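Listed next: structures, encoded as structure tokens.
Quick note: the coordinates plus some simple rules give every number you see, no bench work behind them. Given the structure is predicted, the values throughout are model-derived calculations rather than measurements. Cβ atoms are built from the backbone, for glycine too; each structure is taken alone.
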Structure P
Amino acid sequence: MHRERRDHGALASRESGHVAFAENVVRAATATTLGWDGAGLGRLALRELAVASAACGLFEWVAFGYLAASSVLILLFAENLAHPFRLIGLQGFVCALVLLLCRVEVRAAEEARLGGETLSTRWWHFWRFWYVHLFFLFCFEEMGQLVHLVQPGWNDAKLIAFDHWLTGVNPSLWLERLTHPALTEFMEFAYFTYFLFLLVLGAILYYRREREDYWAVMTYSAIGYSLGYVIATLFPVQSPWFTFAGMWHADLAGGPFTAAINLIEKCGRVHGAAFPSQHVAGATAALLGAWRHRRWLFWVFLPLVVCMDVSTVYVRNHYVADVFGGLITGTLGYLLGRWLLQIRTASGAAAD
């Protein structure tokens, strides 16, 4: 663990050097820029793009890779969308915002180094690290428009058959016999904990200034989510909530957590993108990230994650197959993320 942190620290130093190098090279290339003519503006744009690109970490390149893959799918199956180029334009706009944020934070960091931290430099530093959660939210909500990009129908019947083969019943319907307001409230609380895992782990690493570990965890999550989004685009599933609508005898009744989840689902529920479960994938990536970077927190998270996995079926949002899918994509996100970070570290060491 200590060796990996030293490697991450070396990587961070190299990346800072790359940013400074990019700024110096492009300054030299634009030193002869005269006025605000077209050539000058072009050189200025190239300079800013070079600095922003140099400031991007592995997380950003994973994010750009997902958006690029998504845009390619949109182009290939454009006839299945009402406004395909609007979606591509929106994804390009998101990429531009990320690059702009990286560029602004580089300038803010330089100002903090020369003149000390200010409210402005702290503000941009904060958003440079925490915008990732908004990016995940954007990608998830976008899935509502991409679920029928490739296939016009739903594949729920296949997952229902798998659940029945595995358990002998339809779990989402069978669990209704166990419902009780107290159990429902606990399950909704467990479901709600999903929103905390990555935030809590990220906050601890951020507060402790373990920046490399912070970005490693976010990269695990980004890869796990990206895998899930691509699968959901190719294999649309709408979830028991929609498939079995009207087949339950009553709505789930509970307390404040039940009301909070109902409000969240009302405002942000996506019709589709149920397989694999992004709840389970995100929680799994955060859990394994805690194992790697904060072992004590792993043991705190573990029972909550297990309960959350069960709750996704109890609250009627996922099939058992969705849970298995999320476990796989979340684990792959962690393993692939570590592998890519090791490659990046090794390549940086070779360059030095």
Structure Q
Amino acid sequence: MRATMLYGPRDVRFEERPDPTILEPTDAIIKMTATCVCGSDLWPYRGLEPVTEPRPMGHEYCGIVEEVGSEVKLIKPGQFVVGSFVASDNTCPICRSGFQSGCVHRAFMSGAQAPLLRVPLADGTLVAIPDVPSKDLIPSLLTTSDVLGTGWFAADAANVQPGKTVVVVGDGAVGLLGVLSARQMGAGRIIAMSRNEQRQKLALEFGATDIVTERGDAGVAHIKELTDGLGADSVLECVGTQESMQQAIRSTRPGGYTSYVGVPHGVELNGEGLFFALIHLLGGPAPVRRFLPELIDLVWNRKINPGKVFDLQLPLAQVADAYRAMDERRAIKVLLWP
């Protein structure tokens, strides 16, 4: 098969690779129906993470099960499945507490930007859909694998409550779906921080009530102005930079909640500042598996349409164009059809 490999900064190649095979009795092989490029893929693409050897790319996936290992009991060939970007057994004490992305046997997925994918720990990682979905549902189902699951975790970790005020820092796919998640959880006011007109429009469509375009000190000042000088009840940090993290923490009211789901790069927290901020802080790789059944149900019953974050769709063979479009912010998120 041909699959996506990253050789170095802005060097994406779609080249011949061996087909994946069952390596462990708990594995499954799925034939990809759709995959995509994630904002976190841009960190190594831009050279902000070292690439010392060719790296298989992609961790968001949905498709049809082709083969399962001898110890796979729940997942069957022929099922349409979605899985988390972190493989987990879903049975260890960490998984049972709802943090499958910290599973004692976890494995971060890679190689999904390809026609076939090996999924470890298939019974714990994959969730079967009631039936093979119509094509128009596939983009939204694909978002549950990561960006919707991560946006939902951001809202959950920030303790979004009905009627409360929420700020979302970041207007990528995760931030936009954090807006959607906060709306689903009943937030009364949702302030999206964005300077991009196209992304602002989608944020409003997903449920944002206010747009703040400023960043840094000016952004924090505007949030305080909108919240009677107090800050927001819940703030979702969906970027991963020092500026975005500080902006999130400083926009949270004392006693409020800050979640952080952007992969951090160069983020350092000041202990004294955090001490006197008096906030709850929770984040990390999203335990998407915890939320998959609920999110799949919402999509399957057409109660939400998170697939709107895909504003560009391309054949998988044009994956290098997909990376360029997202790197240059010409696309929010690119769906790839194998």
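Odds and ends about this structure:
- Mean count of other Cβ atoms within 10 Å over residues 47-54 derived as 19.1 - corresponding label from P, Q: P
- Test item: Kirkwood radius over Cα pairs in Å calculated as 22.2, pick one of P, Q: P
- Source structure (of P, Q) for helix-only ellipticity at 222 nm (-39500 (n - 2.57) for each DSSP H run of 4 or more, over all residues; to 500), computed value -8000: Q
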